[in-house]
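The following blocks contain the structures, represented as structure tokens.
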Structure P
Amino acid sequence: MNCMGIRYGDEMIVVDAGMGFPEETPFGVDISIPNFDFLEEYRDDLTALILTHGHEDHIGALPYFLKKFNLPVY
């Protein structure tokens, strides 16, 4: 699972919005989605989401991210 915030001055970008695939999972759990709530406090500073490549561990949580944040995606 990959997701990173980078801050420069009073702006912040997010790099990737990936999902995880736990090696040992409880019954019925196949994927894990990051909790994007920590970004709420930076909502006014967020300027873009940059995706590095199209693998699920980098873009799999994109629909969940975009439900919370309306940002340009590059």
Structure Q
Amino acid sequence: NGPIGAARVGYRNGQYVLNPTRRELKTSELDLVVAGTERAVLMVESEAEGLPEEVMLGAVMFGHEQMQVAIR
């Protein structure tokens, strides 16, 4: 119920990048798309270069937090 949002997250130089450009994705260790509602993550798709679980979970949380602007 309610509106949904989505965000693409990259990971470069130890930092998450919101909606990276194609050029940024070429050097990114991560290409993750997360979609969800205000309260929940509904879908995650990703390609990664063997990143630790903490970085992957952090990317999902970062994407969910950043998409709240579009949801509200």
Structure R
Amino acid sequence: MFHNIPEVVKKRMEYLEEIDRRDRLDGTPRIKRLRQIPHETGKFISILAACAPKGEFLEIGTSAGYSTLWIALA
């Protein structure tokens, strides 16, 4: 399922993961950091979405679209 991730999606995920990692390491206050899920949780959400009945998804985001990228892979 996660072997053929489009390059544009993969690069965006890596970019967001790097921002999150950097902010956690440099002490950026939590209120100013991205509010994204961990990579493993993203995979889990994608699997759940893939197992769901056919139809549309509504994702109410609070950050930079990281969860949405995982749902789009389903």
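A short reminder: the numbers here are calculations on the coordinates, not readings from a lab. Quick caveat: nothing in here was measured; it's all calculated off a predicted structure. Cβ atoms are built from the backbone, for glycine too; each structure is taken alone.
Determine which structure produced the value 2.7 for distance in nm of label points 7 Å out along Cα→Cβ at positions 18 and 50, calculated from the coordinates; the candidates are P, Q, R.
Among P, Q, R, the structure yielding 2.7 for distance in nm of label points 7 Å out along Cα→Cβ at positions 18 and 50 is R.
Among candidates P, Q, R, the computation of helix-only ellipticity at 222 nm (-39500 (n - 2.57) for each DSSP H run of 4 or more, over all residues; to 500) that gave -3000 used structure P.
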